[in-house]
Structure I
Amino acid sequence: MTPEPNLDFVYEASPARVVFGVGSFEKASEEVARLGGSRVLLICTPGRRDLAAQLESRLGAKAVGVIGHAMMHAPIDNVNAARAEAERLRADCYVAIGGGSATGIAKAIAMVAPQPILAIPTTYSGSEMTSTWGLTEGGLKTTGRDPRVQPKTVIYDPALTTGMSAKLSATSGMNAMAHCVEALYAKDANPIISLIAEEGIRALAKSLPIVVKEPANMDARSLALYGAWLGGVALGGTSTALHHKLCHVLGGACNLPHSETHTVLLPHATAYNAPAAPEAMRRIASALDGEGGAKSAAAGIYDLITRMGAPVSLKSLGMKHEDLGRAADLALKNPYYNPRPLAKEGILALLEDAFDGRAPRIWPA
């Protein structure tokens with residue numbers, strides 16, 4: 001019998017307008033007008049300059065500039081340059097086009113110059129649905145939450161995800177799944193977000209292998225982006241734990257690629273926490289079951305990653321073995337919630353498994 005959900009909880013919804021569907025990018029000008037934007041600053045990565053140029057042309061005189069050099073992990077020099085440009089242009093609306101890098105820079109600007117953000121994601125990052133910001137300085141990534149940085153409107157157009165390679169589609173999707181996984185055992189988990197998280201895992205597990213094999217399959221792309229949206233909602237509605245902490249540590253200290261790091265670490269962080277969160281693990285495995293017959297949550301995640309041909313080892317991402325100890329130390333530096341107590345020996349073993357790309361171990365209770 002499935003246990004009843006915990007009915008002693010707090011649920012706080014973050015207001016946001018979502019426009020979802022193939023071709024919805026065409027509505028971007030209308031959404032800018034809804035936000036009252038008259039001096040619009042477009043923010044993108046170098047690879048999305050084409051989309052920024054299209055929207056710039058449609059906005060006409062309302063578009064006052066383009067920041068086309070958004071960088072992964074929001075390095076402070078990149079952020080400061082963007083903030084100075086936004087101030088110079090007197091922007092009153094920010095449009096982030098691309099993945100988490102573009103959204104991250106828009107959020108960093110909004111922290112010091114609060115103006116509405118319109119996010120147009122082209123990956124499955126999920127940060128567009130949260131008030132979480134992140135900055136990297138001196139090899140350390142700092143994160144926090146601030147309602148001023150939450151995008152007011154998000155346009156989800158599955159057609160825009162066709163720019164991702166098969167590999168990036170897989171890893172970006174696993175990044176989204178990580179949001180769902182940790183939401184299910186978060187300290188502030190609640191029945192509403194748990195339902196959303198479970199549905200997100202189910203949608204991603206069903207769609208991602210098809211997207212990887214059939215890049216032109218728009219039904220699969222729509223389902224994957226739907227799952228990523230749910231992952232973003234789950235991330236924004238709860239707090240994170242060991243998995244996200246490790247990803248931030250490795251991203252800031254070792255400059256590892258964001259979605260790939262999420263992909264490699266997720267089965268191992270899930271396995272580590274499995275003894276302390278049995279109900280969450282049951283729900284994760286159940287949501288994965290339709291595509292992989294998951295014996296356990298961690299094994300099901302690892303099997304999904306390998307079936308898609310996505311990376312399974314930190315070594316393959318360029319991490320050096322001698323950095324594992326420092327990463328474990330940084331992961332323990334500031335206290336934070338995790339369902340299972342944290343110890344350096346355990347975290348180091350987890351990282352060793354992830355470094356070598358081994359299947360996740362079964363941890364004792």
Structure II
Amino acid sequence: MKKKLIALALFGAFSGAALAQSNVTLYGIIDVNFQYNDPSSGTASSTRGINSGHQSGSRWGVRGSEALSAGLNAVFTIEGGYDADTGMQGQGGRLFGRQAWAGLSGGWGTLVAGRVATFSSGTGSFDMFGNTDPFLTGFGDSSLSFSSAKALRMDNSVLYQSPTFGGFKFGVGHSFNANGQELAGSGNNQDTTFTGINFARGPFFAAVTWDRFDIPNVGANQTNLQVGATFDLKFVKLHAGYAKEDNQRVFNVVGITSGADADAWMGGVTVPLAGGALLASYTRYDGDRVALPTPTAPLAFDERDMKVMAVGYTYPFSRRTNAYVSFSRRDADHTINNSVTLDRKQYTVGVRHLF
């Protein structure tokens with residue numbers, strides 16, 4: 001009997017040591033809502049129904065780490081999106097379309113390779129910009145109207161992110177082909193370099209990100225610069241952001257908004273209210289006018305301007321479950337005026353659960 005007890009004790013001790021060295025976690029979000037979209041165009045019909053992923057994209061994932069030695073860990077994350085209203089996979093049907101990477105981490109930082117969300121993306125394990133938006137780059141049409149901050153993800157990437165030094169954190173990454181497997185001949189791949197730095201101290205937070213897209217067979221490459229900051233006064237948190245997008249018109253590979261060179265601005269607030277939080281923002285996207293001569297339309301032009309006013313409220317029932325309501329009005333002008341998917345009012349009420 002004593003031998004059995006000793007064996008059980010030893011087994012428990014060794015099991016505990018093993019678990020302390022390695023861990024794997026299943027996690028996710030399910031976000032379901034009722035949404036009504038009212039297009040500004042008189043010829044477009046309104047839509048209503050159950051939708052998925054308004055406040056946050058519905059997702060599931062697995063992340064883990066293993067202690068390799070003192071100060072050195074193997075780390076990984078695989079994460080896929082899905083539509084809670086249909087059960088279909090997100091991100092174009094990719095199993096792990098949100099992120100899929102593995103690498104090493106320690107006191108010196110984290111180095112990984114795979115499919116990653118950029119520092120500018122507002123999502124993923126290495127995001128450095130999303131906190132500048134009151135809506136955390138979520139809430140559908142209410143989301144920040146900066147192109148990179150709309151969940152920019154890169155295939156075939158290597159990424160390094162530093163630990164925090166004196167309030168500063170920085171990162172740099174490179175994709176050898178932004179979308180899909182690399183092609184033979186480096187000139188046929190869309191290389192992307194992405195960088196970010198942020199600073200947090202007391203009530204102040206600031207972030208700067210810069211992305212460069214080297215597009216095959218195009219003379220002018222695209223760059224996206226984003227700058228944002230918040231200041232927390234406790235009774236209200238102030239948000240501001242600016243984006244400068246150069247040669248936006250030539251980028252059409254990984255789903256960023258097409259258009260000319262553009263500037264965008266955002267101002268917003270988060271206000272603690274009745275146990276929850278009131279969110280509000282105003283964004284203006286100002287695209288330059290650019291000529292698009294074609295054989296059939298030699299005098300055609302493209303100019304994409306947009307204004308978004310948004311307000312929302314979230315209330316936590318628990319640490320993992322909250323309800324929310326939101327309203328946004330998006331006014332598109334010039335080339336995209338009366339677009340049935342852009343120029344509209346959007347009303348949403350939903351619930352989100354984290355697991």
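Hey, log10 I(q)/I(0) by the Debye sum over Cα atoms at q = 0.13, 0.14 Å⁻¹ derived from one of I, II reads -1.13, -1.30; which structure? It must be structure II, since only it matches. Assuming 39 is percent of Cα pairs over 19 Å apart, for residues 64-167 alone as calculated from a single structure, say which of I, II it is. Comparing all candidates, it corresponds to I.
Hey, helix-only ellipticity at 222 nm (-39500 (n - 2.57) for each DSSP H run of 4 or more, over all residues; to 500) derived from one of I, II reads -16000; which structure? Attributed to the structure labelled I.
When distance in nm of label points 7 Å out along Cα→Cβ at positions 72 and 120 is calculated for each of structures I, II, structure II gives the greatest result. Compare mean count of other Cβ atoms within 10 Å over residues 88-95 across structures I, II and report the one with the greatest value. Once mean count of other Cβ atoms within 10 Å over residues 88-95 is tallied for I, II, the winner is I.
All of the numbers you see were taken from the coordinates with simple rules; none came from a lab. Since the structure is predicted, the reported quantities are computational estimates derived from the model, not experimental observations. Cβ atoms are built from the backbone, for glycine too; each structure is taken alone.
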